[in-house]
Structure P
Amino acid sequence: MSDHLSAVFAALADPTRRGIIARLCESDATVGELAEPFNISAPAISRHLKVLERANLIERNTEAQFRRCRVKQESLQAATDWLEEQRIFWQTSFTRLDNLLKQADEP
């Protein structure tokens, strides 16, 4: 797994950060809008956003007095692609194992 994917999965290991990403997948949002559903301090939200930004999952832009965030789909796609490769590998392996076990049960 590449260092980038390690950073992505480490960032997504936290439920608050997953919630932030889920919200940003719906539409871009300001930092204040992202903080609304969470019962944590503004500095804590800021730390979560920094982790997501370092993992290249989001980008923040300044619009007037607001910091607007958006999800970077290409980084999420890299993680999705890796997970899909793993799913295919294991599905194929289990299918082969199932076939071998069926053959072993035949007289």
Structure Q
Amino acid sequence: MSDTADQAFVHCVYFTLKEKTAESLAQLVAACHEHLTDHPGTIHFSAGPRATEYQRPVNDQEFDVALVLVFATEADHDRYQVSERHQQFLSTASEWWSAVRVFDAFA
């Protein structure tokens, strides 16, 4: 395995809402934008609803909101995980989802 210290780190999170309403979806996306943007080392941030019009057999239909963060390094990701704003997001928003799946990878 190659040294990953200087590789970008991709953090993808897929949330399944407890309440499948437009209001709940908008609330979670807004919380992502409020708490999870502009962390040090962030190269890319996006948060939004699942593209429900895509119904191909390969499309996962078991989530409502996707969050994608790309960090310059794994260390930047690790600092994000323990940051106050991330912890505030977890404290505030965790009551809104019934499931969360995280996929982390080097890029």
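FYI, it's all coordinate maths here, none of it is from the lab. Note that this is a predicted model, so its numbers are computed, not measured. Cβ atoms are built from the backbone, for glycine too; each structure is taken alone.
Distance in nm of label points 7 Å out along Cα→Cβ at positions 58 and 74 computed as 2.0: which structure among P, Q? Label of the originating structure: P.
Using relative contact order in percent (Cα under 8 Å, 6 or more apart), single out the structure from P, Q with the greatest value. Looking at the calculated values, the largest one is Q. Kindly point out which one of P, Q the value 14, 45, 30, 10, 0 was derived from, the read-out being P(r) over Cα pairs in 10 Å bins from 0, in percent. This figure was derived from Q. Tell me which structure, out of P, Q, gives -9500 once helix-only ellipticity at 222 nm (-39500 (n - 2.57) for each DSSP H run of 4 or more, over all residues; to 500) is calculated. Value -9500 for helix-only ellipticity at 222 nm (-39500 (n - 2.57) for each DSSP H run of 4 or more, over all residues; to 500) corresponds to Q out of P, Q.
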